[in-house]
1. To test your reading of the models, identify which of 1, 2 gives 1.1 for distance in nm of label points 7 Å out along Cα→Cβ at positions 165 and 181 when calculated.
2. For structures 1, 2, calculate distance in nm of label points 7 Å out along Cα→Cβ at positions 61 and 109 and state which one comes out highest.
3. Taking Cα Rg over 2.2 N^0.38 Å, for residues 77-140 alone from the coordinates of each of 1, 2, which one would give 1.72?
4. Taking percent of Cα pairs over 25 Å apart as the quantity of interest, name the structure among 1, 2 where it is greatest.
5. With helix-only ellipticity at 222 nm (-39500 (n - 2.57) for each DSSP H run of 4 or more, over all residues; to 500) derived from the coordinates and found to be -13000, which of 1, 2 does the value describe?
6. If you work out distance in nm of label points 7 Å out along Cα→Cβ at positions 149 and 213 for 1, 2, which one comes out largest?
7. Tell me which structure, out of 1, 2, gives 1.7 once distance in nm of label points 7 Å out along Cα→Cβ at positions 125 and 189 is calculated.
8. Output the label of whichever structure in 1, 2 has the greatest value of mean count of other Cβ atoms within 10 Å over residues 101-108.
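All of the numbers you see were taken from the coordinates with simple rules; none came from a lab. Nothing here was measured: the structure is a model prediction, and the numbers come from that model. Cβ atoms are built from the backbone, for glycine too; each structure is taken alone.
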Structure 1
Amino acid sequence: MQYQWRTAGHLDWLCRAPQLLHCEQSLVLQDQLPSDLDARLARWAADPGSRPAVLNEPANPRLGYYFERLYECVMTHLLGWQLLAKNLQVRDGSGRTLGELDFLLRNPVTNEVEHHEIAVKFYLGYQQDGNDTLWYGPNSRDRLDRKVRRLLEHQSRLTERPEARKAMTDLGIPGPVTSRIFMPGYLFYPPDTPLTVPDFVPADHLRGTWLYRHDLADQDMAAWVPLHKPHWLGPWSQPDRPDPELAARVMDTVAEHARPRLFAVLSEDAASGQWIEVERVFVVPENWPRQGC
């Protein structure tokens, strides 16, 4: 049940967070938000009966699916776009899957059909032996440059294929289609290490820090809180003082299972008494990023 009352905060973050990709196809939600956004989100948070039904469903443990649910809610319930299709499979004549269209929507202002490819991403910058910086996902199998290349060269261009146009026609969805990309997220930097960022990343992108497990010997972790999905969509806050023993137990799993973990560093707000996120930190095992490359 905890997820439900935090969903309004996740929606607010989705609406306002900077993106990790600026390009011609980028969809800027901030330009379209309703003037009463804060009031509507507050009402949904306070009154479960006022929420769209999709927000009262249990959270999917896979962050991508949860993010898709929030995006659908924003586009349809907050912005008034018409959802025409979601996760539409595109196959060739032999039945082989060529890709998937995340969202097909009708823009209420232009009345045009738009194809939206969306993702929420978290990348850690890594530089080895003076080489160019590579931005890896926590499991190091995903990489920012590869993701952006696939978005621009494949995913956002699927509707140009005759197979995609046929799949749309079969559903009664007309063309032509304008493609958009929406990809908010965070870049995490190692401490005291200047890194290069790709030109397509906006300067106002959200930032965090990443550390190896052995770097924590001198760290004061009394105010650290482990973040579990879907609460990677920040920022985190809580009424209770952080439990350092919980943070230590979760920290031990980094070494035991060679699995990166995300933490929020909190500070008590004197006015509200809430503990509020002031930084977020990924802690990674000693062989990162080699285990997934």
Structure 2
Amino acid sequence: MTFNPNLPLVYHENYSFSFDPQHRFVMSKFARLYEQCLTKGLIRDNVYTPKLGTPDHLELIHCDNYLWDLWHNRLCPKAMRRIGLPWSEQLMVRTFTAPLGTLKAAKLALKHGIACHLAGGTHHAHYDFGSGYCMVNDLAFSATTLINEGLARNILIFDLDVHQGDGTAALLKHNPYVFTCSIHCEKNFPFRKHDSDLDIGLDNHTSDSVYLAKVEEVLTGLLQDLTPSLVLYDAGVDVWEHDSLGKLNISWQGLAKRDALVLKTCQQYGIPVATVIGGGYDKDHQRLAQRHSIVIEQAAQL
């Protein structure tokens, strides 16, 4: 298998830190993903590091009171339970840095045609609250920043995480320059969904053939209709058949076919694409990192 050594990758060493290994959210997966890419020869002089983030950056799309209360550990216990992660200073540093990583990947994609962020996809974060392991929304932040800076005319957020991107949909509901599309398992979290510009809710146990056909049909139609300046692709791997929070029956091979399909279709239409890793849940932490590396392997083959 031949990889392009010049594929831009974005990563910060603060993405993983000492964290409860029994927690359902696998905090080590980002460092493990980096090591996985290193082992496979995907990393040479092609890694870009985002600068450290603070709440000031995210005030563009989030409530400033929420951001600063989060930063200083002033949120009430109920709000923290909704997020599902224990507060720490290390968590705050990585939480506010990762959106700048997605933004950097997006800018690199506009320049090089494709770029991959070894994190990102926190699509359950809303204007003034966090949810589902998501505190701030990197996708909405990056898309809004690019539009405001005049770097993109319009953007497609193509979300293939198994869970609907409710926070992204809510935050960008009134932005005419960003189109949100979520293809997800309908009977899964979040149980109160917010309308994306296009939502495709799949039945439990949907198989590879049905899934891939729908992804191709929807993406091709959107690229033809929207001709976006950029696609932000949330390549969640929790659609995998053995994911602990999934409910779909997508095989490992199906994941690879999906990512290749999305990336090649964007390439065929001449549209830059930036990828984020999205969700994935597995007691086998190394296997999870291998799953997340699929989209980067597929990108490196283009």
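1. 2
2. Values: 1: 4.1; 2: 1.2.
Max of distance in nm of label points 7 Å out along Cα→Cβ at positions 61 and 109: 1.
3. 1
4. Working: 1: 54; 2: 42.
Largest value of percent of Cα pairs over 25 Å apart: 1.
5. On the way: 1: -7000; 2: -13000.
Of the structures listed, the value fits 2.
6. Values: 1: 3.2; 2: 4.2.
Checked 1, 2; max of distance in nm of label points 7 Å out along Cα→Cβ at positions 149 and 213 sits with 2.
7. Going label by label, the one that fits is 2.
8. Largest one: structure 2.
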